[in-house]
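What follows draws every value from the coordinates through simple rules; no lab data is involved. Note that the coordinates shown come from a computational prediction; the quantities given were computed from them, not determined experimentally. Cβ atoms are built from the backbone, for glycine too; each structure is taken alone.
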Structure 1
């Protein structure tokens, strides 16, 4: 990509409304030039249709290498589902195995991720928003729940690293989320703003620890959550959290992007949210619901990709490789044996 081309790309990832692009969406994406796109279950009916949609999204911005993201965690957060795709197990099921056999759990995490990557690569998806590294606590809202591996930070980091390795072996970039840690939420951040009052020392020992351990990974998604020991603004729009903790203490220098801007945890207009996140240090903002009027407001508030963001995206993309073929049936049988 030339410098002139990159200067036109906006620091945003958009969703689209359905399984096919409308003419209005094509025109909008061509003018807005988002860096990339994210898919949801509403967009993915079957493989041939999903491949065609991905091709149309990339054609709309005139970039065959535009990133395409998806949340294919497993369990209840899976955008690709039977009968056309395998339903991967939830992270907690793999985490439960770690209590009795840590090595087997790491193997299971990597195998499962490798099979997820195989399906994503076949479609043309390039980035999977997994693994979840959040550490749930007793009494927390179940918005994280079984999406997490468990309550031990070291085990979470180990299994999360195995997921990252499995995805990357399959040509897919992983996203560690929700940085710096969303496990203490007492409310669903899709609807309300969660906060935690625990000390910075406790956060570093628990919530932040898996993210610090995997800070060398290429992409991360922020948490819409307040950590009052550091700042009264949610992490997504907090410079002290992003510069001081995520970029500073953790040393994360990968692509940092927001969780969905349309979630009600964030206050103010969508334009205000987008500008605040970028001002705080996020490389990209993400808007997921495919509503054209909302995307238009976000696009008007978002400038071009910064030089630092462009470097990080390029560095991450350079890590993607062409995967070796796998025997899906053999891997599935091995995973079933591991998980019992």
Structure 2
């Protein structure tokens, strides 16, 4: 009896130890810097936002969030990098519409599984996108752009983030609507697209407004429409896409945060709590407004549900664009 009693006490003590170990693990995380893969080029709106968030969260987490940019290829390379990382809580990554919603319907042989390769952490924000044109294009409105494209079909190029990206789908839709043949030119981020438009290297682009705002204010390019239900307060003279006659293109660009599948839930929970708190704070939301994005932080579960629904929207839009899937081919070393 005594031996059985001692065994029962030992078992109970072990159970208490296990019960306390999970919270202790959560409280102790993180204990080293967290690699943060950002699926866009440096200087783009999302990169600016993530670097600002990393600065704010370093003191709160007690560890540095180290930004690692991996732009281009419609987010596929960043998705592959994230999916293949150790699921230990020390690699997190930005997820966005191309990686989890559009790529599965646009590419065969993706190097990751859009549904199974990632642990959702939180949706963070929606992009407010703008349609911009170069000064050299000689146009100041969507109507003028349509007329100019009709008159000189080979004179216009459109900056995208690669096949399957939101900008490229918009271009395919626009070409279908206008019967035009505007050519796509792929870049690694919205910042490079904006610079190329300002330089006159390309004529058109549709990216987050924050990529264009400073250049538009400086008179180096023109914003001719914004993808928003209402006009943007900081750009009161720029019409919405619907006002400009482009309201049938239904697309909401969004960005969130994920981790490799199998990442401990203690880490997911801590990261979600800190990111949601930050993106809900009025001061940080003021900063986000200046980047022309709409904060929309969620729980991991709500983010997972949102991505499932967004994939359905993507499938429908791709059918409208009449885009045929093709095999993904990794770019040559040094090229994206």
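Check the numbers for FRET efficiency 1/(1 + (r/R0)^6) of positions 139 and 179 (r between Cβ atoms, R0 = 25 Å, to 0.05) across 1, 2 and tell me which is largest.
Values: 1: 0.65; 2: 0.90.
By FRET efficiency 1/(1 + (r/R0)^6) of positions 139 and 179 (r between Cβ atoms, R0 = 25 Å, to 0.05), the leading structure of 1, 2 is 2.
For which of the structures 1, 2 does the calculation of helix-only ellipticity at 222 nm (-39500 (n - 2.57) for each DSSP H run of 4 or more, over all residues; to 500) return -11500?
The read-out was computed on structure 1.
Kindly point out which one of 1, 2 the value 18 was derived from, the read-out being relative contact order in percent (Cα under 8 Å, 6 or more apart).
Details: 1: 18; 2: 27.
Attributed to the structure labelled 1.
Of the structures 1, 2, report the one carrying the highest value of distance in nm of label points 7 Å out along Cα→Cβ at positions 43 and 203.
Answer by largest value of distance in nm of label points 7 Å out along Cα→Cβ at positions 43 and 203: 1.
The value 18.8, 54 for Rg and Dmax of the Cα atoms in Å was derived from one model only; which of 1, 2 is it?
The correct label is 1.
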